[in-house]
Structure I
Amino acid sequence: MDEHYKKKIADEFLNCIRNTVSRINARTNEREANNNPFQNLLLPKEAIFWSRFERSFSTSFGQRAVETISKYVALATGAEAASTQKVVDYSLAEGELNNIANHIDTLRSNVLGRAPNWDSDLQLMQVPNPVRSRIVRSNFDLWYQREGIDHYLTIKTVKPNIDQAATAKQDLLRIKTAFPDCRAYFGMYYNPYGEDRVLYDHSPPFKIFNMREDSVVLIGKDYWDTIGCPGTYEEVLAIVDGVSEQARRIMEKYISEQQ
C-alpha cells in the first residue's frame, strides 16, 4: 500500500479519536441532562467516561470516516481516481425502471417465490431494444476507477434496515443495467457476527439480498480486499494497530485532565 495514503488513513483514524474527545468535552449540558446519582455512586468515573466515549466514537467513526478511509484505500492500491458522494446522471428505458421498481416491491412484499439472487435478479431487469430516454440520478457513497473500470459502492451501517437495503439495491440495479461493464457493490465495512461471511445474521436485508452469497454484497474482509487488493483488510487493521498507542495516550490525557 502506498505510504502517502497509509499516513492519511492513520490520520483519519486518529482524528476520529480526537473528534470524539472534543465532542465529549463540549457536551457540558448533556452531562447535566444525563446526571444519574445512582450511576454516579455505583460506577467509577472511568466507566461512565468509557460508556460515553463508545457512543460518541460510533458517531465520529461513522459514514463520513468510512467513506474517506475507503477512498484512500482505493487510491493507495492503484485506483486512477476516487471520490466520495459521487452523483451520477444517466439514462434508462421506462421498461427498465418499471422492472426495477416492481422487483423491489416484490422483494419487500415477500412474493418473489424464491430467495434473492443478484445475477438472476439483474437479468430480469432487461428489456428488448431499450429506448433510454428517462434521466436518472444516483448518489453513491464511493466511486473509484481502476484499470478504466468504474466501481460504485453504496456503503451502509453493518445492520441495515429493509428500507436502506431496498434503496441500495434499486440504485445498484439501475447503474448496472445502464452500464453493464461497471462494478457495483453493497458494502459493510465489518461483520458484527464474526470474520466469516456465512456468519452474518442480521435478518432485514436478507429480504432484499442474499447477504451470504450475492457477489454484489461486500462484508468485512471482502469489502476491504475488493476496494484494495488481497490482504488489504489485514493491512488496514495493521494501520489501526500502529496508531492504537497514540490513541490511548489521547484518551488517557483527557481522563487525567478531568480528575
Structure II
Amino acid sequence: MIVVFFFFVCFTASTVGALVGAGGGVIIKPVLDMVGVLPVSTVSFFSGCTVLAMSVCSLIRTRKNGVPLRIRISTTLAIGAVFGGMCGQMLFERVKTSFSNEAVLGFAQALCLMLATLAVLIYVLLKKKIRTLEMDHLMVIFLIGLFLGLISAFLGIGGGPLNVVVLFYFFSMDAKEAAKNSIYIILFSQMASLIRALYRGTIPDFEKSYLLAMMMGGVAGALVGAAISKRIRNQGVERAFNLLLLVIIGVCAYNVYRFACRL
C-alpha cells in the first residue's frame, strides 16, 4: 500500500512540476516529511532521484514543442548549479552529522523552504509592478546558478519555484519558457548530486521497491505534465504555479511545527 502512495505522490508532484518547471521535488520532499514514514535523509535522496528521472523524461518529451531553450544562459546556470549543488550537499551532510536528532535537519529544511516559497509568492503577486532584467554577463549568471544549486541541494528539492522566479526576473522569460529552462537546469544539478553521493558513499539505506515506484511516478507525471502544457496558455501555467506555492507553504508550515515538537 505504501508503494502505491509513493507512486501517487510522485506522479502528482511530477505532473505539476513538469508543467510549471518546479521539478516535483518541492512537493515530494515536504509531503513525505509530513507523512513521516522515512528518515529525512532518505526522503532527500528519493526526491532527488525522482526529480532526475522526471527531468530527463520531460525534456525528451518537450524537445519539439516550440518553446525555446536558451542554451547559453541555461547551461551557464546549470554549471553554476552543479558546483552549488556540491556545496549544498556538503552543508546537508554537515548539518546531519552535527546533530544526533534528525528532526533538527528536518526543521531547518522545512523552515528554509517555507520562507523561500513565501518570498517567491510575494514576488509573483507583485511581478506586474517589477521591471525584469535581461542578464547577459556569464559570471553573474554562473553565480546565480551557484546560489540556486546550493539552496536546492540542501533542501533536497531539485530546483523548485526559485528557479522559475529567477528566470522570470533576471532573464524576462514567460511561464512556459521558464518552466522548460528550469527543468534543464534541474537535470544537471540533480545528476551532479547523485554522482557525488555515489562517489562519497553517502547514499542512505533504502527499500528498492520504494525508489522504483517513485521514479516510475516521476516519469509518468513528466509525460502527463508535458501533454497538459501543450494544451494550456501561459496564464494557465501561472495559475498552476501560484496554487503550487500556496500548497507548499501550507505543508511546510505543518512540517515546521511537527519537527519543532521533536526538538
Structure III
Amino acid sequence: MSEQWGRIVIDVDRDGSGENDGAAGYTDGADLLRRLADGTVAVVVLRNLLPESVFDENRKRLAPVFGRASTTRYSNGTLTTIGPYLAKHLHEPDTYFAEARKANEFTESIGVDLGTLTRRRLAEVLGLQRFDTESEADGRSYSQQNVRIYADGIRTPLHNDNIMRDAAGTGLALAGLRHQLSCVVCIQECEEGGELRIHHKRWSEEDTGYKIVGGLGYDESVTGDAPAHEFKPRAGDVYLLNPTYYHSIEKVSGSDRITMGFFFGFYDDELTEAVSWI
C-alpha cells in the first residue's frame, strides 16, 4: 500500500487531534478538502462530529420507515435505499425532482435531521462559507440525503461516481462542478465486513470496456495494481471520500450496515462554498 494513500482519523472532541493511518497529519479543514479533491488522502474520518443523542433520536425516527426502502436490482448486485438518488434518474430528471421533493418533505415531517445537522457541523469544522442542498434555477431542490441499507451477504461492486461526467449535456447545474466529494454517516455498523475499499485510480475513457453491461460498476481488473485502502466504519463515524476514485463496499456479515449519505461538490477550486445532493 502506498504510504500516501491512507486515511486521516480526527476526534473532533479533541480539538482536531488526528490519528495518522498512512496519510500526512491533520492541519485544518481547507487542507483536508484539498487532499481529498487532489487524491492525496483516501478517507477522512470524523469521530464525535455529532453527539450520540443525535444518532439515538434519528435511529428512533427512522426505524418505523425502513419498510419504505426500495431496492434496485442489477445483474451483479442490489442497491437498497430510503430516498431517491440522481444517478438512477439522470435521463428522467422530472421524476427525480418529484421524488426528491416528496423525500425532503417526508424527512422533515418525521423529524429526521441527521443530514441537516451533519452539513451544519461540516461547515463549521471545514471552514465553509456555504453548505446548502443544491437547487436548479427553476427552484427545484435536489434530495437532501438518502439512507442506504446493506443487508447480510450484500456487497456493492467496484464503481465510481462522477456527476460532472454523467450529467454532461443534461442541462443540470451539477454538470458544471469542478470537484465532487461524498459524505457518509454510519448509523449502524455490521459485525464483519462492510469495509469501504477505495483504489487510487480515477475513471478514464479507456475504462469503458471494463463496464459491467446491465450491471453495476466495473470489472475488478480495471484498477490494475493501483494501491487500495480499506476502512471499516463504526456507528457514529462520519467519513468523507472522493467518489471519483474506484471504490466498493465489501460483503456485509451479521447486522445490516446502515448509513446516511450525500454527495457534495464545489464549482471552483477555492473549496469554500459547497452544494450537496444525492
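What follows is calculated from the coordinates using simple rules that are stated; it is not laboratory data. As the structure is a prediction and not an experimental result, all values here were calculated from the model. Cβ atoms are built from the backbone, for glycine too; each structure is taken alone.
Of note:
- Distance in nm of label points 7 Å out along Cα→Cβ at positions 123 and 219 from the coordinates reads 3.3; which among I, II, III: II
- Given -6000 for helix-only ellipticity at 222 nm (-39500 (n - 2.57) for each DSSP H run of 4 or more, over all residues; to 500), calculated: source structure among I, II, III: III
- Parent structure of the calculated result 17.6, 48, given that Rg and Dmax of the Cα atoms in Å is the read-out and I, II, III the choices: III
- Structure responsible for 22, with relative contact order in percent (Cα under 8 Å, 6 or more apart) calculated and labels I, II, III on offer: I
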